[in-house]
Structure P
Amino acid sequence: MTLHDLLAQAVTRHQAGDFLGAEALYRQAVADAPGDVRILHQLALVLFHQGRLEDCLGLLRQALMLNPGAPELLVLEGVALAGSGRRDMALASFERALAAKPDHPGALFNRALALTQMERFGEAVEAYDRFLAVMPDSVDAWTNRGAALQSLWRLAEALESYDKAIALAPSHVSAWQNRGGVLEMMNRFAEALECFEKVLALAPRHPGGWYGRGSALMALERFDESLQSFDTSLEILPGQPGALQQREALVEIIKLFAKTSNGADAFETWRHRALVQQIRQNFDAALESCDQALALKPNDSDMMLHKAAILNESRCVPEGLALYRRHAELQYAGQPVTADGDMAHKKRHDAEQQGYLARHGIKAPGFYLDPGARTNGPAVNPANAGKVAHDWRKTRPQIVVIDDLLTPEGLAALQHFCWASTIWRKPYAQGYLGAMPGQGFACPLLAQIADELRDVFPTVMGDFGLRLMWGFKYDSSLSGIPMHADQAAVNVNFWITPEEANLDKTSGGLVVWDIKAPLSWDFASYNMNAAKIRAFLTEQGAKPQVIPYRCNRAVVFDSDLFHETDTIQFAQGYENRRLNVTMLYGRRAYYGG
């Protein structure tokens, strides 16, 4: 058999997917012509298609010694390096190929793909543009370019890129899938749904299409249909993509086609299913979905936080805060409390806290959580129950002030927890620090208080679950939280710093306005746009109610009412820092959080 016939048979078997048969013939050809770079390239390619990346790279090094600047060899070397996770080296191979042949399509495309995989999205967009100048009708390049733009939140440009791909190939599933994703990011949910419906018309068993359809329907509050879509996605894709799919994707990377994600995996689908069930207040099903997701990723931070929030809202607060606490311990154990780049007021706070810990014999150079144990008796003072119930029914707007909210034992224990725990990790420019449950603002005592608030004041809380909770700690004189409303039904805001710390007894507390946030406003408008809120309040002729600071005083009010921190003037010193705790019960309305 001549060398020509041998190679012809090898290529035929290679194209038919008989990689082992092709390999044997290529090796026989190499033995007959050991210096033929073309045969070495073909043998390396069949090794790549078998997933034998190191064998492939070894053979390519041999071939490149014979022809160091061969673009085809360098491109295959780069793809094999990228497939084995060595993307910096892969990029260097593509650059060498382009130095030899600047318009080489394979080098241009795979360089852009490598930059995308390295999350260097700005450079990736430029690289796709360079490729498209050579091959302007590449649907996959337009699609991948859109994905890179989407990662940069250049959403309008991403949409244009997907539209270009679809104009070239109206049945391109990935382009429709990605187009739906970017429309969701633009809050254009009805249009996104149309895209996912198109995906499913083209590929009825496409898990990403069902996943995207479920996500869009969820945003449109069509919850039953959303659940059906997520369930269908899970029927098609019951687990994580296996080794076979990964290997097949690796084989395809050599081609000039963008292999974009199908947009779904089981974990993400269970996560979204849990969110839908939580919104529908179907907590048992939501927790089951959380458990399914955590079975796939047991220590996933976001999923742990989501399950903890569902436990809280389903009135299983001790279990929810225990999970939040575990999350904080996993996330922050061994980490320093203060970082070099922290704001000055946080560094000052952290130094003062270390002094407090030293005075109490607590050695905690890093993360520390005080036990925050439950009190033996009540933590919430039951003597306030009757008056609060009366005032809540009669007062309009609903704003009730409660003095002596906590029992002396409960107040002292909560003060020590807040002073000792190194949980004040989130600094705000105005001068305060935040602590959220997932950062460690979670303990049995807080669970006891949250449950007892609902038990002592049933007229106010009703059947509402604990939606959100946090603590804020303030500098002695910097400003506090600006004007906003909250995503909840009832706001319980109380203060625990000793009375003598407040230097101005007429202020230091809360200002609550008598006008509610319009239900038509989205979360960003009613929670973060202080200028828009003030203009609205002026237009409505709103009047403020100023509630001065008192230690162990709570302000309980309708969360729709706009409110802000009053002027702060507190004494210097760690234990004089203004401390407030906020607990939100129930939901205002769905969209916006």
Structure Q
Amino acid sequence: MNRRGMVLVAIISVAFIAVVVRLADIMVMNHDWFLAKARGQQTKQENIPVKRGIIYDRMGRELAVNLETESVFCDPAEISAHDDVAKSLSRELGSDARVVLTKLNADKRFYWVERKVELARAQRIRDMKLKGIGFIPELKRYYPKGSLASHVVGFVNSDNTGLEGIERELDKQLSTQTEKLTKGKDARGQTLSEGSMKELKGNDVVLTVDEGLQHIVEKNLDEIMAKWHAASATIIMMNPHTGEILALANRPAYNLNNASGTSMQKLRNRAITDSYEPGSTFKVVVGSAALEEGTVNSRSMFDCSAGTVEVGGRRIKDDHRNGVLSFEEVIQKSSNVGTIKIGLGLGKQRVYDYVKKFGFGERTGIDLAGEVSGLVRHPDKWSGMSIGAISIGQEIAVTPLQVLRAYAVIANGGLLVKPHVVAEIRTPQGQQVYRANNEKERVLSEKTAIAFRSILKRVTEEGGTAKSASIDGNQVAGKTGTAQLFDQRTKRYSKERYVSSFVGFVPADDPRIAMIVVVHEPKGAIYGGVVAGPAFKAIANESLSYLSVPRDDQRERGLLLVSNRERVYP
């Protein structure tokens, strides 16, 4: 008995020592490690959902907002009847039961079944009390206007990260750095407490775009595509004095609420990513440069009666035979022969200098991703015929936005503006953290800009190439463009594929809007005055009415009344 007692005492002593050692290990030697492990078993951390800032148009109308949703996940190890659960979920989610079953059979303890389900549907699934199915609240980006201004607003992915447009360009401003929320849980991992809740919200963004003008532009853009069966088309409307983009649209486009899987053809913001040879709309550069440099004046005459002109061994012709034309008539009738003679009078270095002054060959700096610079070659790389080709808008690649900005120079009195779509950024509390400063740089004298503006007005009058763009009650200043597309296969200009365009501003003497219409590969007609001019007219008519811009005769009458009052009541 004594021997047994001694053995028992020894065993108890060893066990006691082991417990003491273990306690010392847990409480002293490795205390921090075990404490962290205990907390990991007792609590869990989740990211606090971040509400992206709201995107507004210039009038405060919502273009991008957030919706509260719940995402459904599964723990496959907790599910017993996988087939039955898959059928129940698929009925409520409107998805294929086989796809849901694949998720329920995943070889992991957590797997998404469906992300961002509307609350009512999530509640119906919760009411089923399916074992192994859980829910996590998430915010979903929603675009109330659908496809409107899709290439400006852009969209986010399932994790609310911006992928296109302003959503991408200002992703860090619209969102904010996420924080962790600590929640208590039991031994089975179920939540015991929600912890301290906190709302995180990004900054709001106000765009320069006007929803009403954007709608007018997109409605007419759809009509262009339907009428001319074009491959693509772009319309941009801008305030020529500030560079604010009032509307910007491309076709094809896409629905922002269903953007997943959209092809690059539809995602491309062609207003800034696609370059083309502008044709006759580019004649504004050579024409205004010649006036500025004094190589021509309003009385200068050009003999275009031959119908062709030879430059560098190549003959370039006019579409219509002309006689002797004045400088103004060269622009009004869009004479290639006359324009080339104007360019030759300037010389290649001055032509190049003004091409660069007007901002071609460089990005405009618009606050949207993907802008290209186009192509302008240095005179050292020009051939003998390049000065003639460039004068009439060939051998140069531009974007629609670059061309519109060039015409804004004439509209605003000689200033090159910086186009932009963001007007301001505000914190959730309403504090302004950014405001566009409307950058400008003088590239022409005001005298030259006003003189050339008068010439552009004649283009839309009787005898001009863009009579179809004229508006009853308000004078339009602008220019048509009809450019052949270069065929890379044949290395020649195509005789079937054209780019038709019109760019201008209205009212001509007090411009409120500048606008460009570019239609790629129209079917049934090719001339800018036929394809793009009428669209400019329709959009400008509606837009001036929307903006409550008075007719020219009404404005003149108002100015006269003010003048009379000043004389009677000094």
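Out of P, Q, choose the structure whose coordinates give FRET efficiency 1/(1 + (r/R0)^6) of positions 75 and 371 (r between Cβ atoms, R0 = 41 Å, to 0.05) equal to 0.10 when calculated.
Among P, Q, the structure yielding 0.10 for FRET efficiency 1/(1 + (r/R0)^6) of positions 75 and 371 (r between Cβ atoms, R0 = 41 Å, to 0.05) is P.
Could you figure out which one of P, Q the value 3.7 for distance in nm of label points 7 Å out along Cα→Cβ at positions 19 and 131 was computed from?
Structure of origin is Q.
Where does the value 52 come from, among P, Q, when percent of Cα pairs over 22 Å apart, for residues 147-226 alone is the thing being computed?
Attributed to the structure labelled Q.
Ranked by Cα Rg over 2.2 N^0.38 Å, which of P, Q sits at the highest value?
Structure Q gives the largest value of Cα Rg over 2.2 N^0.38 Å among P, Q.
When mean count of other Cβ atoms within 10 Å over residues 163-170 is calculated, the result is 16.6; to which of the structures P, Q does this value belong?
P
When helix-only ellipticity at 222 nm (-39500 (n - 2.57) for each DSSP H run of 4 or more, over all residues; to 500) is calculated, the result is -10500; to which of the structures P, Q does this value belong?
The read-out was computed on structure Q.
I have 14 for relative contact order in percent (Cα under 8 Å, 6 or more apart), calculated from one of the structures P, Q. Which structure is it?
Derived from Q, not from the others.
P, Q: which one has distance in nm of label points 7 Å out along Cα→Cβ at positions 291 and 323, as calculated, at 2.5?
Q
Any read-out appearing in this document is the output of simple, stated calculations on the displayed coordinates, not a laboratory observation. Here the structure is a predicted model, which is why all the values come from computation and not from measurement. Cβ atoms are built from the backbone, for glycine too; each structure is taken alone.
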